[in-house]
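These are the structures, in structure tokens.
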Structure 1
């Protein structure tokens, strides 16, 4: 795979968007858990919703340049991926905190990377793709 291959550029852009979402989600999560006293699983859900809205908009318009894919298609697919990601993240977070005894904030930090990688490949291949094929190449 060449460095300038579309998948690499998509992944770098997705990573940048993911970093902004992660920061946004993590800040909201931390404030809600530490300052407001909301249950950590509810706090994660709220943070994920805010981060997901940011992610959809940035990935649709910048990362994958998927303006050709209808909002009804891309938005629905993206929402399904996010729902599955949130469910998996919540379940794993519960296991890390209650069974592995990892501190709540550290546990979420650990889970961020694998969730990002898995959702990248699903969103690239399905959420922002027209039909079954890969998305169109991204120009620099």
Structure 2
């Protein structure tokens, strides 16, 4: 598969984003995709903008990041608006965007969901690649 892939990563929680990048990269390399671009942004809210800014340069995207619930409604607003925007971009531009955004109640839960055994980065890479083959 000779496709141009872009990982857009919210780096607010560096350890978690590192784990997600490793998971997605592993799947891409297993599928023969060695050249892909990684853009890092401060948080998940910046993911849709970065994707749309680069939408014509890549065949598919993988959005990676983490939102952890705090004591205010901020968690719900950021999670919902970001995921809705990513879905809108995917449908509008007819480009697959793997959703590797973890929404968790604690940092421990996020670390578990980005671990080697249960890596959301791997899942989102597989999903995006499966859509590229349709």
Structure 3
């Protein structure tokens, strides 16, 4: 496991950017699952005050000093802005869930000095890994892709 992944999953307070008012989106699934795994999670949504009973924060600046990492579950173009926002808020550990990465975002993360994980599923790494993700992780390990 690379250092950026280890640094991210070791932190216990995470912001999830991309929690949606539609409960079936991956941001919502990750938010609930990370909370079930013992992480303290904070929902970030630019307009919603609450989603599924959880308070929402309008941006990462509102969480300054409260999170160890940011899980980004938005399309690649808005993700670039989230990278800038994370750096400005002093958050160094960022995970771009598959679909949030882009060449521009990867270059910007390097420029900003962020510890970045991109294109991987956080639920395959955040312990305890279980269910479908445990099977997927074992398969990835077998193929040398973990």
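Since every read-out is calculated from the coordinates, none of them should be taken as a lab result. Just so it is clear, the model here is predicted, and its values are computed rather than measured.
If helix-only ellipticity at 222 nm (-39500 (n - 2.57) for each DSSP H run of 4 or more, over all residues; to 500) is calculated from each of 1, 2, 3, which structure is the one that comes out at -23000? Please list the in-between numbers first.
Details: 1: -23000; 2: -15000; 3: -11000.
For helix-only ellipticity at 222 nm (-39500 (n - 2.57) for each DSSP H run of 4 or more, over all residues; to 500), the value -23000 is produced by structure 1.
Figure out for me which of the structures 1, 2, 3 the number 15.1 belongs to, where Kirkwood radius over Cα pairs in Å was derived from the coordinates.
Values: 1: 15.6; 2: 14.5; 3: 15.1.
Traced to structure 3.
Comparing relative contact order in percent (Cα under 8 Å, 6 or more apart) across structures 1, 2, 3, which is largest?
Values: 1: 27; 2: 32; 3: 22.
Largest calculated value belongs to 2.
Hey, volume of the Cα convex hull per residue in Å³, for residues 66-121 alone derived from one of 1, 2, 3 reads 57; which structure? Write down the numbers at each step before the final one.
Values: 1: 75; 2: 57; 3: 65.
So the calculation was done on 2.
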